[in-house]
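Read-outs throughout are calculated quantities, based only on the coordinates presented, and are distinct from any laboratory measurement. These numbers were taken from a predicted model, which means no experiment stands behind them. Cβ atoms are built from the backbone, for glycine too; each structure is taken alone.
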Structure P
Amino acid sequence: MSQPNGGTFDIVILGAGSGGYATALRAAQFDLKVALIDKAELGGTCLHRGCIPTKALLHAAEIADQTRESEQFGVKADLVGIDMAGVNAYKDGVVGRLFKGLTGMLTHNKNITVVQGAGKLVSKDTVEVDGQRYVGRNIVLATGSYSRSLPGLEVDGTHVLTSEHALKLDRVPSSAIVLGGGVIGVEFASVWKSFGADVTIVEALPRLVAAEDEEISKQVERAFRKRKINFKVGKPFEKVEKTANGVKVTIAGGDTLEAEVLLVAVGRGPTTANLGYEQQGITLDRGFVIVNERLHTGVGNIYAVGDIVPGLQLAHRGFQQGIFVAEEIAGKNPAVIDEAGIPRVTYSDPEVASVGITEAKAKEKYGADKVSTYNYNLGGNGKSQILKTAGFIKLVRVEDGPVVGVHMVGARVGELVGEAQLITNWEAFPEEVAQLVHAHPTQNEALGEAFLALAGKPLHAHS
C-alpha cells in the first residue's frame, strides 16, 4: 500500500536498499507499522547499480572465456564477438525480475507504506518528504552510499566513468584504465578483459585486493598476469587529461598510461550530506554515522544500518543489520552482529572468498607464536581439476583453539563461503570439522581436506 500523505508509524525508514527494505519486512512480521521512504527504486544500489548487475556481467564474461577456451575440453566453438546490447538485455532482465518480486512483496504488505520521494530528517522523530511529514516512534537511517572520486578527477560519464556508468556501457571499450584494485576495480577489470579489452589497474596500495590475506592477493596477481591484465601497485594517481581518443593518466613517478576509458573505483562514500542528520545531533565521522554495537545513534530512537555505518560496505551486512534493528525495536533483544563473521566475496576470475581474520590480523591479536595456518592447494581437488582452476584454501587457527579465518581463491569459491562462515562463526575446532563428510567430487571437499590436514590427519594432503 502507498500513502503519500504523512502520518505516524512505529518505524520510519529512510532508504529502501538492502538495509532499509530488510528492516521493513522484518518489522512488518512483528505487526509494526512501517513507512519506507526512497527517492529512487526499491532495492537500492545492490539491486540496480551494484551486486546484481555486476555479477550478471561477470557471468557473461565467464561464458565468453569458456567459449574462447572450449577446445581444451574437447568442445569446438568460436567466439564471434560480444553483443553488448544482448549482454545488457540479459543483465537488465535479471534486475527487472528481482525488482518486480521485491516491489510486489513490499507494496502488498499491509504493514508497509512505500513512499517515493526525497526524505529529510527534520526532527528526532520526523522525516519530511515533499512537504509531508512522516512521524516515527523509531527512525532507521539507511541512505546507502555513492561512488567516490578523487580531488581533481572529474567524472564525465563518457571517458571518465564510475561503476554506475560502466554498467550502462553499450560497447566494450578497446582499452581501459581501472583506478583502484579493490573489489569493484578487479571485478570490472576481469569483465572487460574477458570481453576483449586491454586493461590496466592502478592501485595506490602495495597489492591488489589489499583488504584480503596477503597470500590471496599474490595468487590474484599471479592469475591476472597469466590473463594479461596489467596492474601497477603502490602507484597513487596524480592526474588525468583528455586526449583525442580518450584519457591520459599520470601516476606517481611520472609514468603515463593512455586508454579509451578510465574507471574510477576508489571506494564508496556514505550518502549522508544535506539530509538533516547533524542538525538533529547525530555524530558523523567523514560522513559515516557513528553508532553503538546495537546500531543506535545515541539520539532519540534513531538507528542506522548499511553502508552509512563504518565497516564493510556489503549488501548482506546491511540486510542483516536491518533485521537486527527491526528485532531490537520489537523488543526481541537480538545477538550483536560479529563484523569479523561476515563473509566477503570478490567475483573476479579467479574468485576470492573469505570470512574471519587474516593471518596478519590473527598474529596481531593473539601473538605470532599462537597462530598457525594451513594452505590446501586446489590442484589436489578433483572438481577443481575438472574446472581447470588454480588456487588454494588457507585456514588460520589459534593454538589449541578454533579456526578464526578461512581465505579462498579459485573458480567458484564464493559458493564455499557458506560452510566457511559456519565454521568460523561457530568457533569450530579443526578436529570437529574433520569429522564431517564432504560430498565427492565437489570443491567443498577441499575444505574438508584442509581441515583433515590441520587436525593432523591428512589424506590427500601433506600436513
Structure Q
Amino acid sequence: MIKEFENPDKLTGRVLVVDDDEDLRSLLSAGLGAQGFEVTAVPNAEAGLAAANDGSFDVVLADVNLPGISGLEFCAHLVADRPDRTVIVMTAFASMRSAVEAMRAGAYDYIEKPLDIEAVGLRVRRVVRECRVRDEARRLREAFAPQEGFGGLSGTSSAMQRVYDLLARAAATDATVLVTGESGTGKELAARALHDQGPRRGKPFVTVNCGAVPEQLLEGELFGHVRSTAGDGKPNAGGLLLQADGGTLFLDEVADLPVAFQPKLLRALEDHEVRPVGGDRAVPFDVRIVAASNRDLDAAVEDGRFREDLFFRLNVIHVPMPPLSARNTDTLVLAQQFLQRFAAATGKRVVGLSPIAAQRLCDYDWPGNVRELRSSMERAVALARGSEIDLDDLPERVRAHQRSQFVISADPATLVPLEEVERRYILRVVESVGGNKTLASKILGLDRKTLYRKLERYRANGEVP
C-alpha cells in the first residue's frame, strides 16, 4: 500500500471550486485551505473548464445552478474529456432527482447546501482517498494487464497469454523449441518472436520448409556442398545451417523430414558441426533450432515415421499454438488489425465492421485459423463500398454460417431497431476485449469520448446486463 493511504486524516490535494456565489467561494477557499487543501475558485463553468484544462485537480466542486453552462452540463463536459476526473456537485435543492441527474452527468458524489465546511473537508478528503486508491488499483491492473501481443503475434485471450508467457521465457534461453499447431495459427510468427526477443536478435533468421525440398537435395540444402579440390573441407556452397550461424534456423513442417535423413540431422545437432556433401571435414556451427509441425509428432514416432531420439532433441520446450476457435475473443481484435493494414495499403477509407459482419466473424469456426481470417479481411476491404465492412463483403463460407443472432428473420415481431443492433454490438466488442475501452474504441471506429458516452447512457438506462 502506498504511504499516503496510511494517514487518511492528513490526506490533502488540489481542489477546483466553481460557484457564482462570491461569499461561498471565499468560504470554501478559506475553509478548505485551512484544512491543508490547495484551492482554486472561479465564478462560472467557462472559467472552470479553462482552469481544469490548465491544471490537474484531485476534486472539482461545482454548483448545479451556474450562469450560462449549468453545473450538470459543466460536469458532463469535464467527464467526457477526461472520464477519470472527480466532480462533486453542490446543490441547494437536495432531492433524489437532482442526485440522479448529477450522477448521470458524470458526478462522483453530491453534497447539499447550506455547507458545513468541516463536513465538506471530510467529504473531499474521503473522495481524494477513494480516487487515489482507485488510481493505484488501475495502475496495478495495467501493470499486470493481459499483453496485446508478442512479436508479430496478437490477441488478448487467455490462450494467447499462455503462449506469450511461454515464448518470453523460452526466448531468454538458447534451448531448442518445438512449435505445434494447426495450419494458419502463427507458428512461424512464434519462431520469429523467439529469435527477435532473444539474445540472437540481429543475427540471421533462416527458414526451410522441410516438405518443400526434394529428398535427394535436402542434405546439400542444409549442410552445403564442397565442389572444389582445395582440400580444406570448407564448403564453397554453404548450407542453411552455416548461413544461420550465430542466429536461428527454423525447420518448418519438420514432420516431413525423410526418415533416412533424420539421423544425419540429429548427429549434426548433437555435435554442432556438419560435414558438407563432397567434403571430408566437419565444419562447426552455432545455431539455435526452432522446429514446427502441424501434424502429431507423437503419432509419427509411434508409427515409425519420425525418430524418437530426434523428436526428444527438438522437443526441449514445446509451444502449442491454439486454433482461432479456442481464442474467440481475439477474432475482432485481429480482424480490425487486418482491416487497418489492408485499408492503408489500398488507400481505402474503411474504418470498421458493421454489427452483423462482426457477429458473423465471431460465430464462424475459422478452420483455416488466422491465415483464413487475414484472407477474408483482405477480400472484404477490397470489395467494401463504404466506410464499413458489411456482410456482403465477407466470403460466402463466412456469410453462410447460420449461428448469428443477427440473421434477419421473416417475422417482423422479432426485428429490432438499428440502435439496438448497435448497442448489442458495442457491448459484445467491449466484452470480447475484456473491458479494454481503448482497444474497443479502435475496433468500433469510435473515439473514446463517444464510446464512454454510449456506455454511460446504456448504464443509466439500465440497458447494460
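Figure out for me which of the structures P, Q the number -13500 belongs to, where helix-only ellipticity at 222 nm (-39500 (n - 2.57) for each DSSP H run of 4 or more, over all residues; to 500) was derived from the coordinates.
Source structure for this number: Q.
Can you tell which of P, Q yields 3.0 when distance in nm of label points 7 Å out along Cα→Cβ at positions 149 and 453 is derived from it?
Values: P: 4.7; Q: 3.0.
Comparing all candidates, it corresponds to Q.
Where is relative contact order in percent (Cα under 8 Å, 6 or more apart) largest, in which of P, Q?
P
Have a look at P, Q and say which one yields 61 for percent of Cα pairs over 31 Å apart, as calculated.
Only one of P, Q returns 61 for percent of Cα pairs over 31 Å apart, namely Q.
Where does the value 16.5 come from, among P, Q, when mean count of other Cβ atoms within 10 Å over residues 77-84 is the thing being computed? Don't skip to the end; give the middle numbers.
Working: P: 12.0; Q: 16.5.
The value was obtained from structure Q.
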